[in-house]
Structure 1
Amino acid sequence: MTKMMRLKKDVKEKRELVNIVIDRFLPRKDEYPKIIHKAMRYTLFAGGKRIRPYLTITTYQLFGHMDKKILPVAAAIELIHTYSLIHDDLPDIDDDDLRRGKSANHVEFGEDIALLAGDALIVEAFRLMLQLDAKPKFKAQMISEFAEITGSKGLIAGQVVDILSEGKKVSAETLDYIHMNKTAKLICMAIRFGAIMSEAGEDDVDRVTEFGETLGLLFQIVDDILDVEGITKMMGKKSGKDVKVGKATYPQVYGLDKAKEKRDELMLKAQNIISYYGPKAEFLKKICIYIATREF
């Protein structure tokens, strides 16, 4: 079995573990009022590789832990990520009608229910975080970071500036701000939480934070490139959308060739950072390749 095949198997196994936690935690789809619980579950279980939860679990294991205490953290991150996708797709924001290869939530349930489904997933994510089996100081730290990174200084900030920048010529600084807040911080948080839950030392947390920031920026740049060159079926959402609405992207600001150079540079940088841990970091090194190519 090749290393990439082992990675694919590992991603699948961890995805299934996270799905079990989410399925058991959320209200059942037939619980009254049925429509909201169906909508919450619809996008969550529409597909996706669970890359953010995977990074959380794998970072936790990097520091020698193999128990399941990390799974609720990983699941909470997926809940907050899915809320952001549902809201992003709404007509008043990105106006996408396809997500994870299926109809977007608002297409299936209406804009009002989709908005509320996203809201409900935010609340459920925090409720899950409150149930973590962690020392009080680490639990408090993670919940505080969770709020800041997903709030108006993080994820929402990135979404706002992304909206305001549509159709405008933006600076490199503005583009980095959008990408770092809208995408990279959540990916970095997923990795940081794996280290914090493992009670890793300060140097280790700093190192994986740099890895997470690099990987997060790589992820978004690849998304930008795929919007230009990608196939809708491969992406699970419509390609060419960013260009059509004048989104601030790396190809738009730097050109496609420069964007690809940046992609390759960030992939190597991320691999070099995590190589500090040697063979233990094999899957984290390989996930850099997957994120850069989106192919196993």
Structure 2
Amino acid sequence: MDSSRRQFIASAGCIAAGAALAPYGAVAFPRPDKNAISLATWSIVRSFHAGVWKLTDVARIVREDFGLDGIEYVNQFFEVPTSNYLNQLNKAAADHGVRNVLIMVDLEGAMVALDPAERRQAVVNHRKWVDIAAYLGCHAIRCNAHGGKGDRLEDDPDSIQRAAESFTALMEYARPAKINVIIENHGGLSSDPRWLPRLCETINSPDFGILPDYGNYHKGDDVYEAVRLAMPYAKGVSVKTSWMPDGTHPGYDVEKLLSISKQSGFTGFWGIESGLNAGRQLTSPDEIKEADWKAVMFTKRAIQKIVFA
């Protein structure tokens, strides 16, 4: 590790952070060595805003409505992440036999910002989600790589070093809790198919990886080649789908992308992140729920057909 990175980590206060971590409510587990399907709760975001469900309902929905094995939380859905609330989530998961897989962390700062102080603050902002993920027994938090200049690696070649400093600092905090730090291609530089693999090569840590999202590459990029580039570093797969009511998918061949991911040798949780274009505006909570639930089941069947064949 070069001196500038050591300086950055020290200034972020992460080297000794593990000693301050509280006991966890569940034991964190590594990414499983067999395949299972999880629900990325963003799949049902429309019905969340329509008041159909709240986070403490998700374990029941995942098991009873969808027949899935894992939950991928989104930090925006947490109401009051006190120990009592987190205990409710742990109990619900245990009662319904589902695993808490990861937390998708949004709105916590730009980890690739040009300003070092802004990056350090973003690192600090993510720490609480490391602690919460460990309490819930997750194996990872999913981060974003926002900030920087432009949308392509050549627009901001120094962005790789800035990101490496930020995420190495976060990993220093997360490692004692046995939490992986993973990044989704989620706009900006991270959606350049070359950028995240280059960052993984630079950081070169088993605690770090990618959550490839089928739908989040830049327009005009070869999504099949992009997924091929990402899969060697994958610690999960975000099977993003946008279905039509008849079960067709206009954006890309979902089954082909699933085959590429499977052929890479990946095993673990295949996360459903789905949506349905009803062709009209949905207004009632019942209509919204029906559309959300239908899209999840379309995606589940696609994953079962390819991954579990």
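We did not get these values from a lab; they are worked out from the coordinates using the rules stated. Note that this is a predicted model, so its numbers are computed, not measured. Cβ atoms are built from the backbone, for glycine too; each structure is taken alone.
Some points to look at:
- Label whose coordinates, when Rg and Dmax of the Cα atoms in Å, for residues 66-129 alone is calculated, return 15.0, 46 (choices 1, 2): 2
- Which entry (1, 2) yields the derived value 18.9 for mean count of other Cβ atoms within 10 Å over residues 34-41: 1
- If Cα extents along the principal axes in Å, for residues 114-177 alone is computed and equals 39, 21, 14, the structure in 1, 2: 2
- Read-out distance in nm of label points 7 Å out along Cα→Cβ at positions 106 and 154, computed value 3.2, structure in 1, 2: 2
- Entry that produces -22500 once helix-only ellipticity at 222 nm (-39500 (n - 2.57) for each DSSP H run of 4 or more, over all residues; to 500) is calculated, selected from 1, 2: 1
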